[in-house]
Structure formats: structure tokens, C-alpha cells
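The data blocks that follow each hold one structure.
Nothing in this text is a laboratory measurement; each read-out follows from the coordinates by a stated rule. Given the structure is predicted, the values throughout are model-derived calculations rather than measurements. Cβ atoms are built from the backbone, for glycine too; each structure is taken alone.
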Structure I
Amino acid sequence: MKKTIQVSLFLLITLVSLPAQADTLYFAAQAGFSTQPTSDNEDPNNPANNFELNTQNGVNGALAVGAKFGMLRGEIEAVYRYNPNDKFVDAGMTQEGADGSMSMMTVFLNGYIEFDLLGIVTPYAGLGIGYGTLNLNLKEMDGTVVVDDKDEVYAYQLMAGAAFNLTESWSLTGEYRYFDTISKAELTLSNGINFIENSDISAHEVRFGIRYWFF
């Protein structure tokens, strides 16, 4: 968590230094839905602890501040993602129902390229690199805890969408995002001895939001 705060402060200082060069500054808020494919969880010391985890469709929300430079746009974004657990398959290929949830809080530095169409619609595409905290609370249906731990991970995201300009100051946005972790999260099992490496956590997301331009 401490490293996440340090990264956030560095990105904020970077953004504060940009206004003199920017065409305009903005604030944005978004919310939407997430679907996550299966994630692999492996114990490097004891394969008997390996399992695959499936989550249910979840929700996400984001706040961002940024600056526009001609066709380019840069922003700092804080994103929260939440998915309830659905089921997991253990090393013996036994499928069990799962309780609990997987959540993430991530700070991203995003870059975009935009194409203004007659001042009404602005399609855009972008790429973001981020760092944040993964929290996994996994229980069997009888309440037995399998994992209740967190770790920090690096991640990236790809974005494509469009802004619909209502006025000079306000825009509505709609977009698709693909999110994926770059590094593995090391999470301790409930026995306090063994640990798993949670890898390749990805998500497909649809978001809608608002954007306010300051000048």
C-alpha cells in the first residue's frame, strides 16, 4: 500500500507540472461492469494446493484528472474493481462453489489519441500502465477460508471509446476496456504456511461516465 501511495504522489506531481503546456484540463468519473476469465493460482512448492478461480460479473468505478494536448490526452486515474467469487477447481479437478470476492484498487497513468468529428463526437483509443493492490477473500460455501490476503501488482489496460460533447464544458463517455496484470500476486493460504501465485488476472469492461473541461 505504501508503494501505491508513492506511485500516486509521483504521478500527481507530474500532472501538476503540465497545465502551462496543456490546451485544457479536465476531471472525469466513470462506472461500469466487469467480467473476469478464469485466473490460475499455483503453489510453487506444493502443486496439490493449485486451483483455478472463476468470478461472477462485477462492477468498477474510476476517477481521473487529466490534460489535453491537441489530439493527445494524458491522465492519472484511480480505479476500483470488485467481482464476487463464483467457483473454483482444485488440483484434483473437483469443482466447488466459492464465496467471498476479488477486488483491486489501482492507480494508472493513461495516454490517449483522439479524433474530433465535427465537434460533436470524439472517438479515442488509449493505453494505461498502473500499480495497485489485489485483495482476494476466498471461502468454500461452508465458510471455510481458503485465502484471505492481498498483494501489490503491476497492470496495464487498453481503452477504446467515444465522448459525446453536450457543451463546451461537459461530455458523456462510453468505452470498452481490457485490463490485465503484468506481475504475479503472492497470497498466503489460510494455513499461514503455504502460498499461491495468482497470475494472469484480466477483465473485459464496459464503462459510462462524465467529463468536465475546466477551460
Structure II
Amino acid sequence: MMRKHIDRFKEKSPVVRAAVLFVIAAILGCGVLAFILGAQVRFKYADRIFDIDHAPQTIYAVVLGASVDPKTNVPSIALKDRLDTAIELLRLRKVMGVVITGDDGQYSTNERQGMLDYLHANKVPDEIIFIDDAAYRTYDSCANLKRQNFHDVILISQRFHLPRALYLCNELGVNATGVVADKRWYASVVYDWIRDLLASPFAYFDVRGITLIKKGPSI
């Protein structure tokens, strides 16, 4: 069967063969480039990822948004673990305040309100909670931190997400370290890793002012 396909390919005109080979080479080249850029994003700040016991002291912990229940705004398990990690850092006095950043409900669900309600339920006072502007992507969260003059922060998220988040924030000029919020096995972990690995090359372009994927409410 393979031999038959090869013979048919050889029968095509030189121009067609050249065009087919060019397309194949272009696809392979793009794949190699995406792999190289993705690897740079994943590994450049990997040494800044800590567990909670070894987290450095700084002023603010930044809880990066994740899904909430669309009707009740109750945080998903992953977001709850991020918030619990921030609360634990506060109790250990490794941070002095918490920044919550995520969707404000204008695009999908109101992640920020869900996070704020959870912090209130756990007795975190408003005086040490900073509510970020609308952030529909991790890039938005990092860009907002830079714009609002946050210089040294701890990003809190799951392990699959932290390498890309750290790359975005540090490349944009925010001195960020990361604390892993994985407190259990997540049902969507395989999907989450694949999704974030595929998103990593786009982070390389985001910090250079080239937005290839837009996310947010229609204006």
C-alpha cells in the first residue's frame, strides 16, 4: 500500500511534488519552532517554583483565577486549592496580602467574586485583599500586575500552569516566584497539562506584543 502511494506521488508533475514537499517541510518547521519556543517558556523560570514550606517571603500572594460554578460562584476544586494555599501563606506570615485576579464575569464566570467570597468565608479581611482588574488570560493578570506596580509577588497555581505564568510575569517585568497549589489528584490533570503545553509557545509571542489568541468580552 505504501509503495502504491509513493509511485503515485512520483507520477505527479515536478511542480506539484515541490509544492507538497514545501508544505510538509513548512509544517515540520513550525512544529520544531513551537517545540523550541515552548521549551524556553517551560524551563526558563522553572527554578523559581517552590512548595509552600520553602516559599520565600514577599508582600503579596497572587491567586490566579480558575473556573467557578456559573450559578453560585463557588470555586472549583483547583481554585479552592489555590485559595487555601494563599491562606496558608498568610498564616505562615510569608506574605502580607493577597491579590485575586481572573474573569470578572464579563467574559464567562465571575471568578473574582467567587474568590473574594471564599476568602471572606475564611476570615481574610478586606484590608489585605487586592482585587485585580479584569483578567481573562494569564497574560492579562501579569500585565495588570506590572501596570499596577506590583514588583515582587508569589504566584499561586497548579504545577502545570506555573512555568507559563512565571514566564509571562517575569518577562513583563514583575519579579515573580511560584508556589505549587496541588493538594490532590485532579480529574482533568491530563487535559490541563496538554492544554498548557500547547499554550506555552503563544506566551513567547505575548510578551513581545504579538497576540495570536485573544480572549475576553466583545467590545
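The table below gives the values:
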{"read-out": "Label whose coordinates, when helix-only ellipticity at 222 nm (-39500 (n - 2.57) for each DSSP H run of 4 or more, over all residues; to 500) is calculated, return -2500 (choices I, II)", "value": "I"}
{"read-out": "Source structure (of I, II) for Cα Rg over 2.2 N^0.38 Å, for residues 88-175 alone, computed value 1.07", "value": "II"}
{"read-out": "Winner on distance in nm of label points 7 Å out along Cα→Cβ at positions 80 and 184 once structures I, II are ranked, highest first", "value": "I"}
{"read-out": "FRET efficiency 1/(1 + (r/R0)^6) of positions 136 and 152 (r between Cβ atoms, R0 = 25 Å, to 0.05) from the coordinates reads 1.00; which among I, II", "value": "I"}
{"read-out": "Per distance in nm of label points 7 Å out along Cα→Cβ at positions 112 and 160, the highest-valued of structures I, II", "value": "II"}
{"read-out": "Which of I, II leads on mean projected area of the Cα convex hull in nm², for residues 128-191 alone, largest value", "value": "I"}
{"read-out": "Comparison of I, II by distance in nm of label points 7 Å out along Cα→Cβ at positions 24 and 48 - largest value held by", "value": "I"}
{"read-out": "Structure (I, II) behind the derived value 16.3 of mean projected area of the Cα convex hull in nm²", "value": "II"}
